[in-house]
Every structure is written in C-alpha cells, then in structure tokens.
Structure P
Amino acid sequence: MDERIRFVARFLDGEKIAPLCRSFGISRKTGYKILDRYKQIGLQGLTDRSRRPYRHANKLPFQVESLIVSLKKEQPSWGAPKIREKIVRLYPELKTPAISTVHAVLDRHGLVQRRKPRRHRAEGTKLSMPGAPNDLWCADYKGEFMLTDRRYCYPLTISDHESRFLLACEALSSTKEMLALPVFERAFREFGLPRAIRTDNGVPFASPNALYGLSRLAVWWLRLGIAIERIAPGSPQQNGRHERMHLTLKKETTRPPADNLLQQQERFERFVTYFNHERPHQALNMKVPAECYRPSSRPYKGLPDIDYPFHDKTLVVTACGRLCLNRKKVNLSTVFAGQKIGIKQVDDKLWLASFMTYDLGYFDEDACRLEPIANPFGKNVLPMPQE
C-alpha cells in the first residue's frame, strides 16, 4: 500500500505517467488502475484487495448441496456412497457429484462422525507380589544428567525386586530401543529370565501411539514368556524399591559427573559391585543383595518359535507393520514387524488376528484396518509363565 501511495503522490506532483510506471516497474494499465481507484474511493482504494474469484466454475450448486444435506438427515446412517447413488436415481439428468464431494459437503455441515485418533491411554496394570528372586525384575532410567563433556547420560538400571540385587546399570546416550535391548539381553544371558518385568509407561518400555501401547521391547519380552507390569502414570511409589536404589546411585556416582560416558560407566560398575556385595540392607536383615539372590532357573535360549495350530493362516508382519492377505494390506502396528500373527476367519471376509495366545482384534478384507478389541495387555497383568 505504501508503494501505491508514493506512486499517486508523485503523479500528483506532476510526473508523467509513462516514466513513473517504468520507475515502479509496472505497466501503464496497472498505473491507470491505481489512479482510477484513488479518484473513486480515495486512500481506501489503495489497500490490498481479495484475490478470491467472483465465481467458481466447478462449484457445486447450492440446490445439490441442500439435497445432500436433506438426504443425510432423512437417512442418518447413510454415508457418501449411498447418498450419491440416491441422487443418481432421483435425478439421472443431473451432473452427479463425486463421492469425495458429497463427503466434503457432509463434513462441512457437521454431519460426519469423525473417528477419534487411536492413542493408547496409559493406565498401569495389576501389580504382582513376588515371593522369590526372579519373580519380578524392575527396570527404569535414572533421570538424565549432563557429563563434563556436555553430553547427556541416561542410566538404564535393572534390579531384582525381592533381593534388591542390581542386575545392570548402563550409561547410555539416549532412551532408544536399539540401545536398551542389548542391555536386557546381556542380563538375560547372565542371570536367566524373570517371570515378569515392571516398568513405567515411558519409552522404550511402552509406546503411546502403538497398538495397546506396546513397544518392540515389550513384544520381545512377550515372545520370551516374560509378563509385563506397568505402574500407573505419576505413581513412582509403585516401583519404590527401585527408585530408592536410584537415590543411592545418584549420590554415589553422579556428584560430580564423570568426564565422558566411558568414565561414567566405570563408576557405575564399581557401584554395582559395592551395592550387591558390600552394602547391607535393613530390609534384608542387614544382608547384602548377593546373599539373597540366585540366578533364574529359566535360561535364556533366544526366541522360541511361534505356531498357530488353531488358526487358518500364519502371516508375518511386514517392516511397515502390515499383514498381506489376498493381495491386500491390513494395517497392524510396526511394533510387530517381523513377528508371526495367526489369523482365523470368523465370518465372510471377517478375520480375527492373534499374537501368541492374545487376540488383538478383527479386520475385514475391504477396510484393511484392524479394529482392536478389549486390551489383552491392560489392567490385568499377563499370566505368569510356568517353569
């Protein structure tokens, strides 16, 4: 607008229109248009105007839009395809709108029921009362802290609930699954498999956007026959023994922090030895954890194979989290990538999908999307595997 005002001012001062237009880099037609607006409206005519077209060549006539709305109100359960078909039969001579156009009209008038985004709401599970070592392991990240080299350290800790034995304390550079999985695998190889693992609902133990809040790490535990326990959000006291160990760990190893991750890991290893073999615990009648802990009787032998003898087919989930059935792709979840899923036909084009002994949900061959059922990994803790 400032440019237009200067243009008009210089014209009123007596400058010729042709050189004036050249100096502003516009055509004389545009220059005359600006002057005409100024003469008719004044300064208000120099403001920016909407570039919206006066007419839309392909705009749906309001009569057709009103018809779509009225048909939807008469038949609330009908979607865009049925309403379009009804219009074709009522007015065959009319240029029929596309299904997407009909859906857009319904959506514009608030007549489309939007599906809520599928997001797992963390609630926690039922917590067990272990009575022996390896009945329950606890895992968590002690709060991150900055090292002297300005890098952050995320200590991943694993302990036995009954004996307080510290199984692992690893200085990691992030909370990514690819870093956590080797830590658990080393613990499994050295101490065997627990019956259950208790964690919070954060990554990498859980994934809020995945099916049932599972993560790749949690799926791996399920494959190994390890039950999942999760504390309720905002309830660290449900993992109180582990949190109390974190307080001691913080005092003994992070004040001040080490220069780098390697030096910090060396401190953690010295702390593990001290905590397990030298530091007596009042809750253990002043015994050290090493006196109360014994390795698990369930050795780690890798992942057992899965078969589904009571299902119609066994499918392997693709890297993008899909099941391929009859040249169609059914969206499942990437946390199951590479896992075998059993499917059973329960009705015409309707299938039940299961992982191990847990039913995940139903899908039909047309919608190509799994509809989850009651969460099998929810408030009721997974059944403890038997030795």
Structure Q
Amino acid sequence: MRVLLVGAGGVGTAITRIAARRSFFEHMVVADYDLSRAEAAVAALGEAGARFTARRVDAGDESAVAALLAEHRCDVLLNATDPRFVMPLFRTALSAGAHYLDMAMSLSRPHPERPYEACGVKLGDAQFEMAAEWEKAGRLALVGIGVEPGLSDVFARYAADELFDHIEEIGVRDGANLTVEGYDFAPSFSIWTTIEECLNPPVVYEAGRGWFTTPPFSEPEVFDFPEGIGPVECVNVEHEEVLLMPRWIDAERVTFKYGLGERFIDTLRTLHLVGLDRTEPVRVVAEGGAVVEVSPRDVVAACLPDPASLGDRMHGKTCAGTWVKGTKDGGPREVYLYHVVDNQWSMREYGSQAVVWQTAVNPVVALELMAGGVWSGAGVLGPEALPPRPFLDLLTAYGTPWGMREQQAV
C-alpha cells in the first residue's frame, strides 16, 4: 500500500505518528498547502520517517493532487483536510483510480424555507450521488472513518450484529472533561469544523419519517460518561452518523448529541449573531486603504490557538461512544460502547493531544484492514457497512482498548 495523506494539521500529523509504528504500508506521502507543516510532521518521526515524504499541494487543485498520486504511485488517498476539500479530493481519487478515505463528509446546505424542520442537502449527499461511479470503477470510498463518525459507526454495527435483536435507538454521545490552561475559549478541534457542525440544523432520523432537522442545541440531556468524566449536558448537533447508520442498520431512531457546555454554546451563538460564522468572503479595508476579501470564519480560526498546539496545556479525558437501546432475547437492553483517551497518555506516547489522536487512530486502523484485505468493497461505504469485530480487535492491538457499559434499561 502506498498512501497519499492530504493535510498535515493536528490530525494529519497524529496519523503519521501512529502509522510510523505499523508495517502494513510501503510509503506515505504527507502533503499540505503549507510545505513547512508537512516537513515538520515527517521530521518529527526521526528514523521512522524513512517511509514518508513531505510535499506541497493545494487540496482544491484536482490536477495537482492527481499528479502527486501518479508521481508516487499511491493507491490510496487519505483526506485529513477540513470538509471544504472533500469533493475535490473525492473526485480526484476516483479519476486517478485510487481508493479514498475521509473523516468528515461533503457539506450540507439547510433547507431554504424550513431549515429547522426539513433537510436540504444532507451531509454526504454529494458523495453518495457518485456511488455508482465508484462501484463501476471497483474502488472503495470509505467515508466518515474518524472517531465520530467512524468508530461510533463501528460500535453501532457491532451492537446490531452481536448485542441486540431489535434496536429502538442509536445515540452517539460525545463528552469530555478537558481543560486548557491559559485560555477561556480554546476548542480542542478545528473551529472551522466545529462551527459547521454546531450551528447547522441538527439532523435526526426516525423510521417511517426519515431524516428531519431541529434547531441547534435542541433536546438537552445529561449523559454520564465513564472513566471519571461524569455527567455532561449534551445537545443535538449535525453529524454524519445520523446520515450513515440508517443506510445499513435497522433502528427506530438515530441521534447525535455533543457535550459542549454552556460557555461554548454561548460563544457559538454570539459568533452566529454577529455573522462571524459565515464562510462567504466579506470586503475589508486594510491599513493603507487596500481592500481585501476574507472569510469571517477564517478570521475566527486565525484568532484562536491551533488545537494541535494545545496538548501541553490540556488536562483530562475525552470520550466518544455509541449508546444503544433495544431488546435482546425478549428482554430490554441498553449499552454504551465507548473509547476514552487520556490527554496525558496521548501526549506522553505520541506527542499528540487527545482529541486529534483519537480521531487519527481510526483511519490508520482502517488502512491496515484494507491493506490486509480484511476490509474491502467497491462504492461509497460507511464504516457500518463493514465487519466490526476485526476493527475493534485491531484497535485494541494498537494499545487503545474500547469498553462497554451495560446501562439500566427503562
């Protein structure tokens, strides 16, 4: 396997550190718009970086990405950029005859008249529209294979296969007790992606009704997270799992709720109120009278610390998991399948903060399963379309076990 990794930010860099310890691939090209970031990611590997090459590429330049795939004879493109670049990279992989993986899917657009009732363009719609082309080409586009979406979807498939006869609800629940010294507001993941997820209308799925939307931060609930994290208030957030799981798993209801916290929600609401969540460029008169165009959301991102740089200041744990409620052998059952990463551990072992490391480990596990032929297929597939047990076993072999908690069914 020869891999082109596009994106050398926090997640991309963590991918190189995890992959460097594994032998399943021959070479990995690490490409970024900022060549110095790609070079730094490779240099940090030391002697283990012999199988890695740093290159510069604009993720939106399809011909340049195609040339890089051809030059290095890469048969897989792993997308570690933000969702704006999903479609150009997705199209390029298909035209170049490469397999494709990403951790976030093509962007949604709210319904123009009823944004908080009906779906407009859903997450991943643009990718699934091309599924027949991927099937015809005999290539696999494995979409949403981070931690959420990704591992959460694997958990859902495992629950459907081995733990339940009938599923009433699948609810992804994400929470943490992470703190960052010296900052009142410092997101642990890309603020660009965070704004996109949290301010778009959340999607809920119900059998018989299909997909529909609600207002942002709706249906608050307190969920008790394991391993000392404790109770965290979670709210509905737009996320890929709700669009992926119903395609392959029978469930009466699917939701995604994120433990954001009151301060975080208030900050996002303020950004939205003054228009700083917008992506469309606005004209700004710079010093000296020059007129520049800049995206307000990019300005917000530039004013905040790089999440990848916060590891030394972060304390606590992050938990990603899938809560499932249904029946087994005629009786009620409720479980929470989860994966916890302690920031102190991930910094000590890999030099990557917990949130980006937890996201990065899952596409590397998936690549190894693909390299060994354990995960295979053609078309546009989510993680829940593939056998879950090999993934969960290999994740544990990477030194980061998952857990399951039996809940009290009601």
Completion exercise
Highest-scoring structure on relative contact order in percent (Cα under 8 Å, 6 or more apart) (candidates P, Q) is Q
Problem - Structure from which 278 was derived, volume of the Cα convex hull per residue in Å³, options P, Q - result: P
Practice task
For the read-out volume of the Cα convex hull per residue in Å³, for residues 13-156 alone, a value of 136 was computed from one structure; give its label from P, Q.
Solution key: Q
Handout entry: Entry that produces 48, 22, 16 once Cα extents along the principal axes in Å, for residues 149-196 alone is calculated, selected from P, Q
Key = Q
Exercise for the section: Assuming 0.94 is Rg/Rh (Cα atoms, Kirkwood Rh), for residues 165-252 alone as calculated from a single structure, say which of P, Q it is. Expected result: P
Practice task
Work out FRET efficiency 1/(1 + (r/R0)^6) of positions 29 and 77 (r between Cβ atoms, R0 = 35 Å, to 0.05) for each of structures P, Q, then name the structure with the largest result.
Solution key: Q
Completion exercise
When P, Q are compared on FRET efficiency 1/(1 + (r/R0)^6) of positions 69 and 325 (r between Cβ atoms, R0 = 41 Å, to 0.05), the highest value belongs to P
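Any read-out appearing in this document is the output of simple, stated calculations on the displayed coordinates, not a laboratory observation. In this text, all values refer to a predicted model and were calculated from it rather than measured experimentally. Cβ atoms are built from the backbone, for glycine too; each structure is taken alone.
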